[in-house]
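Following this line, the structures themselves.
Every read-out reported here was derived from the displayed coordinates using simple, explicitly stated rules and does not represent laboratory data. Since we're looking at a predicted model, the values are computed, not measured. Cβ atoms are built from the backbone, for glycine too; each structure is taken alone.
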Structure 1
Amino acid sequence: MKYVLLICDDETASPSNEELDADPVHQAWVADLERRGAEIFGARLRPVVDATTVRVRDGETLVSDGPFAETKDFVGGFVVLDCADLDEAIAIAKGHPYAHWGSIEIRPVWE
């Protein structure tokens with residue numbers, strides 16, 4: 001079954017790409033993904049200041065800079081997984097370093 005991990009964090013406390021690459025916990029998580037062969041695709045997202053939000057209301061397209069909602073937590077990245085079941089997705093999510101200070105939301109993919 002396919003799941004998406006939405007990796008959420010407080011942007012003000014988010015480590016740089018270099019810090020993540022040097023983090024042994026993050027390295028262990030990536031190694032676990034490789035061992036399981038579960039990752040289909042993943043990416044880290046640019047900060048919310050780089051976001052553009054599009055809404056269409058009554059036929060009018062509204063485009064605004066920034067995130068959809070004002071919030072401290074933001075989706076900073078995602079990983080698409082192919083897992084045996086939700087238990088495996090949970091095991092992968094709990095190993096992600098962000099689970100210790102942010103959160104990892106697991107969403108099943110409609111297939």
Structure 2
Amino acid sequence: MTTHDILYRLSETLAARRHADPEKSYAAKLFAGGPDSILKKIGEESAELIIATKDGKRLNIVRESADLIFHVLVLLAHFDMSIEDVSQELRRREGISGIDEKNSRAR
């Protein structure tokens with residue numbers, strides 16, 4: 001199983017849970033709370049990743065990164081997007097200097 005496979009399968013699962021019962025699905029509960037609920041979790045998970053990174057424990061960094069990525073995928077699904085949208089943007093940026101890409105958005 002590749003990273004690509006798991007992210008795409010997770011995106012598909014989240015899309016399917018958008019209208020599931022919030023009592024039976026954590027993702028459905030987040031969707032029911034709307035963007036503010038999802039963004040709050042992204043903020044919490046970002047802070048937890050920062051703390052884990054400061055502590056320098058590899059397993060904690062990996063786990064908190066997974067939590068953050070999961071919640072970003074929930075946000076994408078809420079807006080009817082998926083990891084494919086992000087993958088396309090990353091492909092577009094491939095081979096472009098980060099400085100040049102950032103400057104191109106400032107226009």
Structure 3
Amino acid sequence: MTYTTKAFRMQLKPGVVEEYKRRHDELWPDLAAALDGAGIFDYSIFLDEDTLSLFAVLKVKDGAPIGELPQQPVMKRWWDYMAELMEVEPGNRPKEWALPQLFHFAGRSA
């Protein structure tokens with residue numbers, strides 16, 4: 001399988017870290033299905049506690065329909081649900097700052 005790795009930064013508002021984590025711990029099954037259907041097979045979000053920046057890394061199968069994900073009703077509902085916790089664009093899509101890859105190590109066991 002071939003895939004692309006995407007990385008980006010998002011920004012939390014102060015005082016919402018635990019709520020952000022709780023909501024992701026209870027990820028809706030229909031959202032998980034939409035992410036899977038868009039070809040995302042590995043997705044992690046990390047927190048910089050000093051700045052409240054979120055660092056996301058996802059792997060998506062090459063040729064998968066990830067571009068259709070923002071139009072799905074479940075994705076829009078999730079963005080609305082999360083908007084009070086994050087910096088967002090009009091329409092409640094989280095603001096994202098793309099992060100270019102500068103280094104990658106793939107060991108022999110990869």
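Taking relative contact order in percent (Cα under 8 Å, 6 or more apart) as the criterion, the top-ranked structure out of 1, 2, 3 is 1, with the highest value.
Rank structures 1, 2, 3 by distance in nm of label points 7 Å out along Cα→Cβ at positions 7 and 87 and report only the one at the top, that is, the highest. Walk me through the numbers before you get to the answer.
Values: 1: 2.6; 2: 0.8; 3: 1.9.
Checked 1, 2, 3; max of distance in nm of label points 7 Å out along Cα→Cβ at positions 7 and 87 sits with 1.
If P(r) over Cα pairs in 10 Å bins from 0, in percent, for residues 55-94 alone is calculated from each of 1, 2, 3, which structure is the one that comes out at 28, 36, 30, 6?
Details: 1: 20, 28, 25, 22, 5; 2: 28, 36, 30, 6; 3: 26, 48, 26, 1.
Structure 2 accounts for this read-out.
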